[in-house]
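Nothing in this text is a laboratory measurement; each read-out follows from the coordinates by a stated rule. Bear in mind the structure is a predicted one, so any value in this text is a computation, not a measurement. Cβ atoms are built from the backbone, for glycine too; each structure is taken alone.
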Structure P
Amino acid sequence: MGSGAILRTAGGEPGAPQRFATELARGVVGQIHQHILNVRLDVTIDGENYSVAEVHFHEMAPGPDNPHDNTVCAEETVLAAEKTARRRADPDRARHWKIHNPIFRNGQHPA
């Protein structure tokens, strides 16, 4: 039913097919649900000179740079405005985000 979650149970007809739940015990079902998270960060804590980039993974097309057709690449796209940064949930893209501030350094890279 999900890892680390508190199971939400309900009563159900024993043995009856359940479209929106899984029968856990006779007459007890665990409801199917998902969690969608939305986070808003105040990244101006280090000043206003920052950018946010989305990183997602994609497969490379077969060819000289991918002779065994098994290469996955990370693609980084700077998100210039909130309106153009809106996305639909897509677990196949394995997206994550980086916040860059060129004034602050983390080793050789902007923090």
Structure Q
Amino acid sequence: MQIIKSAARQPWPGAEVTRQVMRMPPPEARERLPYTTWYEPHNQQQAIDRAVWFVLSQPGVTAVASPGDVRILDRVLDSTRRLRALSAAEQEAIVRAAEPGQTIFA
């Protein structure tokens, strides 16, 4: 099984989420966004490691899709090169510590 959006953090500020569809912020706001993704990605290596390692520690998951911005792609690839399976306790700690942001899958 392949998982998409493993490096996704939350919708961009100003994004509209309705009826399980997320829409990008208006064009004038998009010009100021630092990444080309339609969601705000994790951009710190430690957060990307936690996200990728968490996803790839799930039974049956064998792959993560590459993010839509090459600046994040390098960090995800680095994370997979250093991959280690997380214990159940480590996974639970990640869930408990998760930011209370809005999901991109509303």
Structure R
Amino acid sequence: MESFWSTPTGKGLLFVATVNLATFVSFWLDKRLALAGRSRLPEAHLIFLSLCGGWPSGIMAMKRLHHKTQKSSFRLKFFFVAATHSALVLWWLVDPSSIGNGIKNAMKYVGVEL
């Protein structure tokens, strides 16, 4: 019998849990570095983790740690990524086969062949 964690659903849940943990820890670490006056994590790192699906824990970290709440340019990028990610997930839930074709067409439109 196949283990739940080796199924596509199990692997997906494990990925989402891991990326959300990594996102929260990254926000926490960046906050600690900021308080210590040391070099911080690049904002692109936090945005990338959010794009990978870590935006829910990013929101939680922003609220619980009071971090990255004042910088409007970061919040704009962050919430754009969260909204885009949410729209893609909803699109996939409605029509799983079309999202792959849509991404391929968008990539082709910008000149990237897969």
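Here is how the numbers come out for the structure above:
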read-out: Test item: Cα Rg over 2.2 N^0.38 Å calculated as 1.10, pick one of P, Q, R; value: Q
read-out: Identity of the structure behind -10500 (criterion: helix-only ellipticity at 222 nm (-39500 (n - 2.57) for each DSSP H run of 4 or more, over all residues; to 500), calculated), options P, Q, R; value: Q
read-out: Test item: distance in nm of label points 7 Å out along Cα→Cβ at positions 12 and 60 calculated as 2.0, pick one of P, Q, R; value: R
